[in-house]
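What follows draws every value from the coordinates through simple rules; no lab data is involved. Just so it is clear, the structure is predicted and the values come from calculations on it, not from any experiment. Cβ atoms are built from the backbone, for glycine too; each structure is taken alone.
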Structure 1
Amino acid sequence: MPSVVDICNRALDKLGQNPITSLDDGNTAANLCTRIWPITRDQVLREHPWNFAVKRIVTAPSLTSPPWGFNYQHPIPSDCLRIIELQDVKADEYQIENKNILTDYDTLHLRYIYRVEDPNKFDSLFADLIATRMAFEMCEGLTQSTTKKDWLWEEYKDALTRSKRTDGQENPLIEQAEDSWIEVRY
């Protein structure tokens, strides 16, 4: 599986730049990679509930309850990038505020996208997707080409679609209950 440097070098290849040996090389490319890697990784992770980046936990409320409106506040885990699901909790039964989930439930079953820092956990399509996004982010700084940047954005969108489709095909289909508006038609 790829390392952070491998992913950065894939991005640099897309830009026609020389590879780096380390994020500490001290050249412009290495400095850009070091600066944009964590932000870009987290942005791309947030875009889809990637199978390798989903976690399930059961939360307990903090000792401090909200001043009004709800009975409990549950701290959002520090590695949470995006909440996917609160099992058996309706949308009007909770509110997210200040890195807490406010609700009247004393226990929550939470599914979320977590910050995957180890690139060995990425699948190959996701690693290439991040490399493409990094190339887009670094393009002007290394090539001063807005044409290439526009092309990289289109490549990124295509790669995102392919990656999401492949990732989604790994899970079974979920049967959706018929909506009352649909049932009326029969």
Structure 2
Amino acid sequence: MKEASRAGPKGSGADVRAALIKAGCALYEERGLEGISLRDVADRAGVNQAMVRYYFTDKNGFEAALLQEGFDRLMGALPDDDDLESLLRSAIGAINVMPWMPLLVMRTIYINDTLRQTFIENNLPRLLPRFSRALNSEAPLTILSAVSMLIFPQLARRAIGPVLNIAYDDAFARDYAAHVSSLLKSQST
């Protein structure tokens, strides 16, 4: 019996690529560090698996595109000023709607050397100076503390969120940013 072809997303190549990225984001959000396959992505996007390979070559290319998508969204959400609390609130708010991103970052750091190098070369140089300026500090431990306090609640979201009854919403972003900002400011004085 001949397999029926999938219609898939209609429109330009950019539309298909965007549908694949959206599918990958949703799958990482659902499955966490269990990972996904390119077949899963194609099925979710409603396209042939060859389309994933056409746009991204392989799984590393696809994950690199997801990582870049997340960092572009994150960096786009950050305010132009160097106010620490505003920076944290904006970053937390952006990550709240991309719960897949910290998981993919963790997967990248610990599993894939190619993506790790891309992450180190392309993304950290964009993010870390923003925290350094907002903290008014170049002290590595201070910057590490700020980034850690930004990312850990997202990584612990599935376990700690329900236990502590935390809703990862705008109120959480506001309150947590104020809390972290006051902690970091008290440590720098």
Structure 3
Amino acid sequence: MEQRAFLTRVVQALERGGIAYAVTGSWASTTYGRPRTTHDLDIVLAITVEQAGKLALAFPPPIYADADWMQEAAAQGEFFNIIDPETGVKVDFWPLQPDAYSQQRFGRRRQETLAGHPVWMFAPEDVILSKLLWYQQSESERQMQDCIEVWKAQAGRLDTAYLNEWATRLGLMELLDGVKGA
């Protein structure tokens, strides 16, 4: 099963389960920026232990979806994933964190069309900020390049006041200035 089809299947399972989610990572930056090849599927979830168990049931073998691990991760607010071993396609699920920025960006998510289907995705400003946070941890040039591509593609449509406020609050203003100047 290729990535787009797998992502669509995952999103449909999340929606059937009433699980609030937001697509993030490279799929979001590709949507708002420049298309690129990626093997990552990243989704932030607001999920309960019960919902995690039901989500696992939506992916029977040969799909790897360990219900015990998923429920434990949901209880602890930790990462988990689902893997299609036949293709190697993997979806990484990240728990919605309780900090102010995580809550703010989740509240700003919006529906976009991805793989021909409506999906919840972080707003482009939050894609930039999230990627800057990852860059701060990893210094991955790919993260920075994604920010620059989103900035350029969304020029004139971004909420720069929001970006500046949160970049300042998150200690990312110098990095954001670098994106703006690229």
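To which of 1, 2, 3 does the computed value 1.24 (Cα Rg over 2.2 N^0.38 Å, for residues 78-133 alone) belong? Attributed to the structure labelled 2. Comparing mean count of other Cβ atoms within 10 Å over residues 86-93 across structures 1, 2, 3, the highest value is found for 2.
For which of the structures 1, 2, 3 does the calculation of semi-axes √(5λ) of the Cα gyration tensor in Å return 34, 17, 14? Clearly, the read-out refers to 2.
Tell me which of 1, 2, 3 gives -16000 when you compute helix-only ellipticity at 222 nm (-39500 (n - 2.57) for each DSSP H run of 4 or more, over all residues; to 500). Among 1, 2, 3, the structure yielding -16000 for helix-only ellipticity at 222 nm (-39500 (n - 2.57) for each DSSP H run of 4 or more, over all residues; to 500) is 3.
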